[in-house]
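Following are the structures in question.
FYI, it's all coordinate maths here, none of it is from the lab. Here the structure is a predicted model, which is why all the values come from computation and not from measurement. Cβ atoms are built from the backbone, for glycine too; each structure is taken alone.
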Structure P
Amino acid sequence: MDNRIIIFDTTLRDGEQTPGVNLNLSEKLEIAGQLERLGVDVIEAGFPAASTGDFESVAAVAATSGCTVAALCRCVEGDIRTAWEAVRCASKPRLHLFIATSDIHMQYKLKMSRTAVLEQAVRSIRLAKTLCDDIEFSCEDASRSDIDFLAEMVTAALEAGAGTINIPDTVGYAVPEEFASLIRQLRARVPGLDQAVLSVHCHNDLGLATANTLAALGAGARQAEVTINGIGERAGNCALEEVVMALKTRESQLGLETGVDATGIYRTARLVERLTAMGIPACKAVVGGNAFAHESGIHQHGMLENPMTYEIMTPQSIGKNASTMVLGKHSGRHAFSEHLIQLGCPLTGDALDQAFVQFKALSDRKKAVSDEDMMALALHKIAPVPDFYTLERFQVQSGNCIQSVASVTLLHEGESKTEAATGEGPIDAALSTVARIVGGHWPLEAYNIKAVSGGEDALGEVTVRVGYGGRSYSGKGLADDIIEASIRAYIDAINRIFAQAARDEIDITEGREAV
């Protein structure tokens with residue numbers, strides 16, 4: 001059996017289903033381009049029938065990517081034809097069909113009998129096969145499905161023309177040996193399965209997604225469906241970085257390999273973190289901020305003698321620069337640019353100029369600018385949102401004995417607009433002032449702040465979610481002043497709303513009055 005594992009990345013589909021994640025087209029293309037550079041085999045670009053925006057993003061990725069590009073669809077004729085229209089321009093298109101096979105899903109969600117589900121699946125795969133040569137079929141909730149019916153379904157799917165069979169642990173219910181046994185049973189019971197690609201897609205509800213995936217690969221599965229940073233619905237999906245580095249680090253034990261360039265993992269993880277506003281936990285395996293950090297004196301002593309005492313893989317193996325280059329206000333543009341290249345965040349032209357101006361301003365206020373600060377400055381220049389409104393200046397008065405008041409000036413269509421408002425605190429006052437300038441109702445649904453580097457003068461990154469039209473829009477702001485970062489994040493979310501309205505050809509300026 002071939003020991004090469006196919007890496008199927010579904011960050012742009014299952015990952016984007018993470019509550020609160022809202023990627024625009026340019027951001028999706030940026031992620032897709034990075035996934036291709038990383039060396040993934042398949043990019044699942046989205047669910048075209050879900051929305052016009054999904055269709056457009058899948059079509060855009062299909063038109064620009066050299067990878068296999070998959071489009072998800074239900075076993076419904078309309079879904080299948082829409083998915084094909086979205087990916088037909090890809091150099092290597094794939095249609096990914098799915099239908100539930102567990103009794104609980106069939107009874108309560110589909111309200112269909114086993115026979116009806118089987119017939120619909122076969123009919124749909126045959127239709128898809130007339131459109132596209134590469135067909136993947138998923139048995140949703142396979143880990144809770146009756147093994148006899150599951151084997152019957154897989155057999156019928158293969159006969160109908162599916163070349164890849166995916167066995168998902170949709171709700172993260174399985175445990176490793178049980179899931180491995182399921183894979184072994186299917187391989188033993190389904191004629192011709194050894195001629196197809198057997199895939200697994202594991203969710204992390206019990207924290208076992210990576211363990212279940214590795215167990216299934218050991219049992220004969222040869223495609224792993226994953227997301228960057230393990231993002232996804234509920235507790236997320238199996239993380240690409242964990243599977244790839246487990247196979248690489250324990251290759252002598254597992255005997256399996258991938259085509260992923262592991263040195264691009266850190267760069268990819270940080271890009272996805274920034275664009276989705278989904279922070280990576282410090283203790284996250286492989287790519288977390290503490291993954292290669294050592295505080296204990298005993299650990300530090302061991303590391304100084306031999307790094308392998310406490311590191312089973314090097315930071316360089318995932319593209320993380322272990323050394324620290326201290327940059328400050330006396331550093332030049334060339335040194336700044338070269339260090340960004342070393343960090344895997346190269347910038348050129350106007351983007352480099354803007355980042356360097358921010359860097360010089362930050363250097364005047366900080367004792368030292370860290371690598372994390374540098375990456376934050378660089379990554380905030382990627383996939384920019386159109387600047388319908390930009391911050392010119394602000395001033396806030398606040399204290400424990402006075403009501404907070406803010407004055408903010410925004411630039412809009414070449415004109416400066418200044419307003420003032422009060423609030424329950426300095427941030428509330430500042431955001432209320434922004435809303436007064438823009439006009440209308442922009443409810444803040446979520447607010448989060450974190451330091452992207454250490455020290456008292458750390459850069460602060462604020463992420464917000466703003467509601468509009470029944471949807472949530474994420475916004476991100478970066479500054480060493482948390483009020484400024486908050487204002488920038490709020491404006492970023494509002495700009496995203498205006499950008500989406502422009503794409504949908506909806507005028508949201510009419511009828512809005514200052515509040």
Structure Q
Amino acid sequence: MHRILASVLLTACAATIACAQAPAAKPAAAPAIAAPPSLVVLITVDQLRGDYFDRFGSQLNGGLGRLSRGGAWFSNAHHDHAITETAPGHASLLSGRFPRSTGITANRAGVFDNTARVLGSPDQLGASPRQFRGTTLVDWLRAGNPRSRAFSVSMKDRGAILPIGRLAEQVYWYVPDGRFSTSAYYADSLPQWVTRFNNRRLPQSYAGRSWEPLLAEGAYRERDSVIFEGGGADVVFPHPISADSAVAASQLIGTPWMDDVVLAFALDGLEALSIGKGPHTDVMAVSVSATDIIGHRYGPDSKEVHDQILRLDRALGSFLDSLYRLRDSSRVVVVLTGDHGVGRIPELAADSVKPLPKRVSMASLVPAIRTMLRAANVDTMAITVDFQVITANRAAFSKGRRTADEVLADVAKLIRATPGVARVDRFADLLKADTTRDAVARRWTHQFPPDAGVELVVTQTPMTLFGTITASHGSPYDYDSHVPLIFHGAAFKAGRHREFVRTVDLAPTVAAAVGAKPLERLDGVVLKRALK
């Protein structure tokens with residue numbers, strides 16, 4: 001018995017030693033954890049209408065075509081606020097909040113700041129984000145990793161400043177003398193890489209050139225000679241640039257070449273600042289503005305806008321090629337959108353829109369309003385007409401013959417009787433209304449906070465413009481609010497989505513893709529169907 005037991009023990013012991021000496025079985029491999037994106041690139045095209053992709057899509061084989069076909073494309077995206085302008089649009093993109101929350105309610109309440117001089121250009125209006133309230137994606141990233149940085153560039157100061165929010169990051173814009181600069185809010189002097197770029201005098205190199213159509217005549221459906229374009233001046237291709245280099249640098253903003261220069265500066269800054277090279281996530285915001293300048297001058301139905309979109313498509317294609325040579329494309333998120341749309345030239349829209357579009361001058365109503373105030377024994381400056389927004393100094397009515405509400409009712413009646421005005425609303429009434437079926441009312445409530453002091457808001461009839469500019473935007477109608485929204489990169493599923501979404505959804509969706517946590521309540525939501 002003992003011998004049998006000893007034999008069993010020896011056998012067990014030998015088996016144990018053999019097991020100990022044998023190589024251990026490998027455990028099942030854990031799923032690989034993808035590294036977070038190292039770079040978020042926001043490309044904002046100023047005045048990029050949402051329908052341009054369908055209108056010109058068969059000819060878009062560069063960056064616009066690549067992003068729309070390879071990304072999560074929301075083709076029914078809107079800026080869901082009423083004053084569809086550059087400043088409110090740019091401020092909402094990386095903040096995920098409506099103008100009522102960002103404090104940027106109009107271009108005139110944008111970035112102007114005389115305490116923040118533009119470096120090297122004392123004659124330029126100072127600019128800073130001091131009027132911006134709250135946070136952006138850049139703040140959220142830095143809260144998770146202080147090494148995250150941002151770099152932003154645009155032809156326009158507000159296009160460069162507002163996507164980044166209040167942080168003093170690397171922010172630059174174009175000065176009409178042909179340089180890129182920044183303001184004292186961000187720096188005391190320009191870094192060497194900016195000076196080197198400016199010394200290349202790239203804008204001045206376009207002196208003496210002419211903007212010609214990119215494609216053959218048969219590729220365009222639009223008439224070239226439309227008298228309502230550009231006030232009747234310089235309406236036909238080619239469009240020459242002055243041979244004087246200083247003049248050419250200022251004229252460049254109205255040509256497709258302005259976008260080329262901005263994109264070249266963006267790539268220079270990407271490398272000089274090592275943006276997107278680290279293990280953390282950086283942000284580069286690029287706002288290209290030539291489409292806006294050309295659209296204002298020639299209108300969205302023009303051959304010039306058609307050619308500009310084709311050239312922008314090719315410029316963005318080259319930009320993306322260079323970007324992906326410099327950075328690992330698998331770790332780059334690219335988002336493309338617009339800051340607003342644009343309406344047709346009123347005189348050209350007259351055949352298809354009823355009532356007939358007009359050009360309304362709100363300033364022409366001011367004398368009658370001052371007469372009302374004088375008759376009420378109230379300071380004639382007690383009511384202010386600021387384009388489509390009317391405010392009042394209610395304290396000024398305390399000793400008058402009539403109350404503020406009585407006079408404002410008469411002001412509203414006067415404005416409603418003006419040809420080209422569709423509606424005049426008490427802002428306080430809109431805040432209490434059911435806006436689910438009234439997009440115009442909803443967009444006005446997204447524009448201002450309840451305590452903004454806004455008394456009346458004016459909505460024009462479709463395609464009617466305040467002012468004399470050839471074509472413009474700024475209304476709560478879909479043609480001004482509709483922009484594309486495209487997410488491109490390894491985190492996103494390619495496909496076209498036709499449901500209604502808002503541009504405030506951009507920031508929370510990108511935040512979800514890069515693992516950033518918003519620091520405040522947002523108006524936007526995560527577009528989960530875009531994410532893999």
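Taking FRET efficiency 1/(1 + (r/R0)^6) of positions 104 and 440 (r between Cβ atoms, R0 = 30 Å, to 0.05) for each of P, Q, which is largest? Please list the in-between numbers first.
Values: P: 0.10; Q: 0.90.
Structure Q gives the largest value of FRET efficiency 1/(1 + (r/R0)^6) of positions 104 and 440 (r between Cβ atoms, R0 = 30 Å, to 0.05) among P, Q.
Of the structures labelled P, Q, which one yields 125, 59, 49 when Cα extents along the principal axes in Å is computed from its coordinates?
Details: P: 73, 67, 43; Q: 125, 59, 49.
Considering all the candidates, the number was obtained from Q.
I have -12000 for helix-only ellipticity at 222 nm (-39500 (n - 2.57) for each DSSP H run of 4 or more, over all residues; to 500), calculated from one of the structures P, Q. Which structure is it? Could the numbers behind the result be given before it?
Numbers: P: -12000; Q: -9500.
Of the options listed, only P reproduces it.
Tell me which of P, Q gives 105 when you compute volume of the Cα convex hull per residue in Å³, for residues 176-271 alone. Write out the running numbers ahead of the final one.
On the way: P: 105; Q: 142.
Attributed to the structure labelled P.
When Cα extents along the principal axes in Å, for residues 48-183 alone is calculated, the result is 40, 31, 27; to which of the structures P, Q does this value belong? All intermediate terms of the calculation are to be shown ahead of the outcome.
Numbers: P: 40, 31, 27; Q: 47, 38, 34.
It was calculated from structure P.
Here relative contact order in percent (Cα under 8 Å, 6 or more apart) has been calculated and equals 27, so which of P, Q was it run on? Walk me through the intermediate numbers first.
Values: P: 10; Q: 27.
Computed on structure Q.
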